[in-house]
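So, here's a batch of structures to check.
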Structure I
């Protein structure tokens, strides 16, 4: 039996971001994470202190990432880390830790241009908050996007302001929508990030949030389950009120992701589905160390079992 080719151009039952990247570039592209020493407005006191209640950047920063090192040093160490596995590839400098547009335009330009000056770097991916992006920054990124791949990943997290307040996020969902709309049409690749399981978000709410975001001019969507990590404010809250959180069982989360996939806009590319905390960091939920590729394999099987695909139930 011949595989069905879906509107996104291949036989996988969802519009996956890696396939797009393979079709766009002639060689392998790898993100190299960078910690440029930025902070966030809910950390430095301008909107709050302590940051998001679930956040511990040390749980996902590679060993070579440190704001004590220059941008070039971090890129070189990242390239050394990956080149043993993949001999020929180019890199995207991934400004990942904290809010990477939260600084003066002069600082932002200096850091980004140092990254782009590296001979193996073809572009930037910038993780930030929707309330930390000015028109001046967007104009600058638009100019860079004429010659480089420029992506901005917005931490939307939830479309429920009550949930955002509960995690000390410091911005509203309306701000996220407005910033995404303001970023569109500039040649910048727009990504959004949602966390599934925040306080005050039901399972039905989470599906509705993904649908809503998928109708925005967003190119990629990252989803992951809420994880309670050591050394966070959420860890203390979880110890006191565990019932406050919706922590998925593994099989339940797999079914939930299928529910999301079949209801969201088929044009949006899905980049990630789960978070993987290093050993020793994770308090809950514990899924036995499932890897991303294992989840993807099981997701493909589940979509086939349910005879469904991305956008099957999408309503414009």
Structure II
């Protein structure tokens, strides 16, 4: 007989060798729901998949079959679910973040890429594909994990993509992801954003960035962001737009006439970002919604 673990059970304990995978996942999902985690069942299954070294589909098949966890798997799963219940990011526990078609290595020191940034990458990809040049140039400033740059490089293989990062902690992860993906058309540099790639001045078709844009006095709502994402990737000065202003100026140096700048920002910052870009001399500033209809990116054209 299996040891059924009810949602109120204090731990994954009773007769570890008899714990059903399905019971363990149900317990974890209930625990995560009480902790305020969005999508608790998904996180519970992904953690169990990680512990067992299988895909989520295979894990679900194991639950249907009535498979059991081994004692060592129980111990690993118990440890990880406690950390996740304390709101440590799932991606830190598994070491992996998924972005578009990419599987990226992430952990402490680097910003975990979010689904809304996939739309930012799509705006840049569409603009790159629309270029008449046989080898259009793209630049990703503040690339972090490398998510946007590597998406551009792999989805627009005829483009030449240059990525810059200036955080030592983040750069460790960036280098690993560039090596993991192995895109021959992508180049990575450790350099401050305002001094990045002077050899590309006036040749860039698309400049894209997900900069820090949280105002210094603001407190991010989600504990995963507030407690675990690096401050240098979150906070952008008193109004959150210090780096946006820098991007507006650096972009005028890098981007050729008719080229595009794409900037991610908070859902209430669209008007301010458009004003910054317009004041710097960019034209046709426009703000775009993500799939949840929240304004999350602004584009503008180099005159």
Structure III
């Protein structure tokens, strides 16, 4: 039982939450540790009610798993069976014991050759799921960084204040930038209304969709580890183009359903800037100079 042998409290809490959800007495029979996560611990758990995916952490923001569950549930509604989004079976905040999230276990599968096409069609469908304002129900997290999701009706204001401005304020508290660099960012923030579309529509995005946050499963491509909110959909492309992992077949399929504007690549690095700054906030290093270079290119 590896992890659970020394964590009987979580064992009991997971069983209790699953029992309440499923209306039956659920017992965990075995668990296998899963690697790959950089923030949380994860296991595949076998129970008398089936197989589930469990991730847990006692050293994170108290509501981190609640907010992830919220994103997953919203994505499930928007995906409309176009993509696999794991069902949430149990979620608990961090308190005297670690928080956790229990999801449907997704069996890894092989790419049948059209997974990029399915992913493209599916994400384009999600990006047609709209709301009245930019933002989300609660603040949530991109990695371990807080995202300010307080609602706004104007995309330029949301991107400027809730994303770039908010993150720069966090950076100044943890990894302060020199005054000269902050002057560059101040100039950029003032210019944001000229740089982004004025007719943006708030649509649901995954929020952290790089190649490590989707997977091929036996049921098709699946979205995992979201940081969702309602945004201009080009915001999604910022993180998607940072590390590669998405083919031309994906973009072709996306555009068949929900064509991107012809000039979207002109704004792409501007949206990347949020994620580059977040990487600097989390990890430091060369992301600082990369972010500054992007900022200067838009002023």
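Every number here is computed from the coordinates shown, using simple stated rules; none is lab data. Quick caveat, the model's predicted, so the values are computed rather than measured. Cβ atoms are built from the backbone, for glycine too; each structure is taken alone.
Here are a few things to note about the model shown:
- Given 21.9 for mean count of other Cβ atoms within 10 Å over residues 42-49, calculated: source structure among I, II, III: II
- Each of I, II, III could give distance in nm of label points 7 Å out along Cα→Cβ at positions 26 and 282, but the derived value 5.2 comes from II.
- Structure responsible for 0.94, with Rg/Rh (Cα atoms, Kirkwood Rh) calculated and labels I, II, III on offer: I
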